[in-house]
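These are the structures in question, set out in turn.
No value in this document is a laboratory result; all are computed from the given coordinates. Everything numeric here is computed off the predicted structure, so don't read it as measured data. Cβ atoms are built from the backbone, for glycine too; each structure is taken alone.
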Structure 1
Amino acid sequence: MKLSARIAVPVAALAVAGLAVTGCAPSTSDNSAKTDEKSGTLRVWLFQEVNNKPKEEVVSAALAAFKKDHPDAKADITYIPVDTRAQKIKAAFNDPKSAPDLIEYGNTDTAGYVKDGGLADLTKEFEAWPDAKDTDPAAKQSVTVGGKVYGAPLFVGVRALYYRTDVFKELDLKPPATLDELTETAKKIHKERPELYGLAVGGAYTYGAMPFIWANGGDIANRAGGEGAYTAAIDSDAAKRGIAAYTALFGDDNCPAAKCAQMGGNDTVQAFASGKAAMAIGGDFNRQAVEDGAAKGKYGIVPLPGVKAGQIAPAFAGGNNIGLLKSSKHRTLAVDLMKSLAGKASQNKLFDAMGFLPTYTDVREDAAKRRPYVAPFVKTLAAGAKFVPATPAWATIDSSLVLPTMFQEVASGRKDVDAASAAAAKKMNAAFSSAG
C-alpha cells in the first residue's frame, strides 16, 4: 500500500478499509466491457498526497506524452482520499457507468479487488511491454494473482535500520552485522543510555517484525494446493524462532513492554526521529519524518541484518499499483495511459519529486547513485523482498490484528511463543478457509 510521508503506519493497515470490506464479499457480476473505443475521455482515479503538487506535475508530464500518441483521447484525473477509497472503488466495481478506466490502488488490495471482479487481466499487455522486463520480482508479485497480472507497479517501499551515529560513536559501536548483534547492541545502548530505547520496537508493528520471521527461515503462510489457497505457517519452528527473536526486544533492558507492546510503526519511527531511540526499523518513506526531527544530521541507515553476517533480512515490499477496470470501454487507450503513468520515465520523475522508489531495478540503481541515502533500501530490495499472501483473507487477518495480538501476548508474558503462535495460526486458517 501507499508508503509516503503522509502515511507512516504499516502498509497493510492502510489497506484494511478496502480489503476488510471486499475481502469476503461475493464477487461482483461480470461488468466486462464489450467494446474498445479508440477515442474519448479516460477517467483516472489517483491517490491524493499530503503535498499533491509534485505528483500532479509528474502526472501532467505523463499525460502530455500520452496525448502525443493519442490526439483524439483525453484524460480526466481525479485525486481521491486514501481513507475513503474502499467504498468509492467498491462502488465503481458495481456501477460501470460512473466507474473510472484506471485506478491507483495499494498493492495489498490486489487479491481482494481481483476476487471482487473489478480489475482486468493485463497479463498479455504486461508481458509484451518492454519496460516490464526490468520490474522487480516483488513488485511484479504485488500485481499477480493466480499467475495473472492485474496492473502495473507504480512504486515500491521497504524498511531498513536507522541508527544514531552520534550515540554509536560515543559508545564505540558499529552497526550490527547480525540479528543477534542487533539485540546485543540495543541492550548495551539502553544500559549505557537508559533514557533511550536501544531499538524502538512495537507490538503492533507487523512489518517491522516480519523480517525477523523471514530471516529465520519462517513464513506467514504457505500455499496449500489450489489457486489462492493458503495455510498458516506462523506456528512453524522457523517462524517461532523469529517471533522469539523479535519479542526478546521487549523488556526493561531495551524497550519496556508496558510502553512498547502497543506501539505501531509510526510510533517507533517517531521515537527515533524525536531522539528517544538509538535505532528503529523504518522505511525510505519515513526519511523525511526523521529529517524533520531531533535526529536530523545524526543518523545513518543500513540494511537490517540477517541471521548470519553478510545477510540482509528480507523486508516487506509495500507500494502502489495502477490497474484497469474490467468495465473500461477504452482498454487499448487505458493500457497505454497506464504505461505512461507507471513507465520508467514517470517512476524516475516520481522519485525525484516525492522520493518514491522505482519498481524497475535499473531505474532504482540510477536513483541510488543520485541520492546515496537510497542505497540501503535498494540493497534490501535486491537481496529479496517478501510480500503478504495473495488472498483476500489477508484483509481479515490484518484487520483482526491477528499478528499484533500474537506479538503483544508474548511481549507481555500472557502467553509463550508456542501458545501465541498456535492461536494465531488457528485464526489465520479460519480466515483462509472462509476466503475460499
Structure 2
Amino acid sequence: MKMRFLAVSTALAAATALTGCSLAGAGGGTQKVTLWLMKGSASEEFIGRFTSSFEKEHPGVDLEVKIQEWKGIGDKVNAVLAGQSQESADVIEVGNTQVAQYVEGGGVSELTLEALREWDGKDWLKGLSEPGKVRGAQFGVPWYAANRVVIYNKDLFANAGVKAPIKTRQEWIQATQKLDKGPQQGIYLAGQNWYVLAGFVWDEGGELAVESSGQWLGTLDEEKAMAGMEFYKQLQALGDGPKDADEETPPQSDVFARGGIAQIIAPPGQAAAIEAANPELKGKLGFFPIPGKTADKVGSVFTGGSDLIIPEKTKQRKHAVDVITALVSEKWQTELARTMSYVPNKTTLAHVVEGNDGATAMAPGAAQGRATPQSPRWAEVEAKNPIKPFMTAVLTGQNPETAAKAASDTISKVLSSDR
C-alpha cells in the first residue's frame, strides 16, 4: 500500500514530532520489545496510552516504539529481516500490499496458528487479511484499514436539489450531470486515478491480473475490465479533471478546496486538508460510500491500510505476539479507529466508528474491500504503472482495446518474467 491516500491530516502534526525518535516505556523493564510504526499511522497520544497500558499488563517488559518514514522503508525492513541491520525490531507495521514481497525475500515469521487461536481471524477485513496471506499461510496480521469514499459539498448538492447518499451508479451519473453546470464541476476525477478504476473493474467482475498455472496474466483487456474503464470514462467526463495526471498532480484536495467542485473520490481523512486550505468549507463537507451497480451493495474499493509482521530473527517472539494481541484487541482497535478515523480490522467492529461521518462512510466498502493482485512483484507493476497511460489513452479517444492489450501485456511481463 502507498500511504499517499491514507494520510490522516489530524495525525500528521502529532506524528511529525516523533520523527527519528522513539517512545520508550518508562517502566524500566528487563526485556525490551521494539515496535516499528509508520509516521502518521497513530497519534503520539495513542502510542503513549498503549505503551503505558501494555507495560502495566506485562511486568518486566519495556516496550519501545520507533517511528519510521515511508520513504526508504523497504530497505530498512529487509535489512532487519535478513539480520543485517544495526537496528532491531520485534514487530513491524507494513503496508498491507507489501507483505508478499517481504515474505518472498525471507525472514518473516508465520503466524497462522496465532491467527486461528489468539486473534480470531475469521472476521478480519479481506482487504487486509488476504494480502497478508502467502501460499495459504498467514504472515501479516491486519491492524487498520482506510478506503475511498465520495466527499461532497453539501451546499452545491442542496443548490442542485441532489440528496445524499446516492445509492446506485445510475443515480450517481444522473446526480452528477445535474451538478455539472456552467463553471461548476459535477466531480473532479483525475484521469489516472487507477485505484478508483480498480474498484469499477471489480464491480464488473473483472480483475487487474490473474494467476494461472503459476503464471500471472494482465487482464485489463478482458470485457469485464473494459466495462469498468467505460464507466470511469463516463464519470470522469462530468468534470474537468486532467486526463493525463493522477489525483496528486495537483493534489485533488487542494483543487476541491477552491470551491466550485461538487465531489471527489478520496479517503475521508482528506476532508481535514480541504478545510485547512479553505476554512469556509468547515461543516459543509459530507461523505457517502462509492455507489454500487445496485442499491443493495456499495461499490468495490481498494482497501489500503497496514498489517503487522514479526521477524523470524526476533529474540522476543512471545512478547511480540503479545504486542500484536493487544494492538488487535477490541479495546485498542476501538481507540485507534476513533482517534484516527480508521476502519477497524474486523467487520464485527464496524459499529465502533458510529458518529464519525467519514469513518462510517468507509465501513461498508471496507467490509468487502479488495487489494491488488497477491503477487510479490506487484510493486514492480506499480513502479512501471502501465495502467495510467492506458487510462489516458482511453480518455483521450484512442483505441481502448489496443491500449488495454498493451497494458495487460506489460503487467504479464513484469509479474511472470524471470528476475
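Compare distance in nm of label points 7 Å out along Cα→Cβ at positions 114 and 322 across structures 1, 2 and report the one with the greatest value.
Structure 1 gives the largest value of distance in nm of label points 7 Å out along Cα→Cβ at positions 114 and 322 among 1, 2.
Identify which of structures 1, 2 gives the largest calculated value of mean count of other Cβ atoms within 10 Å over residues 82-89.
1
From which structure (1, 2) was Cα Rg over 2.2 N^0.38 Å, for residues 122-201 alone calculated, if the value obtained is 1.54?
Considering all the candidates, the number was obtained from 2.
Please state which of the structures 1, 2 yields 1.08 when Rg/Rh (Cα atoms, Kirkwood Rh), for residues 234-329 alone is computed from it.
1
Taking relative contact order in percent (Cα under 8 Å, 6 or more apart) for each of 1, 2, which is largest?
Greatest value across 1, 2: structure 1.
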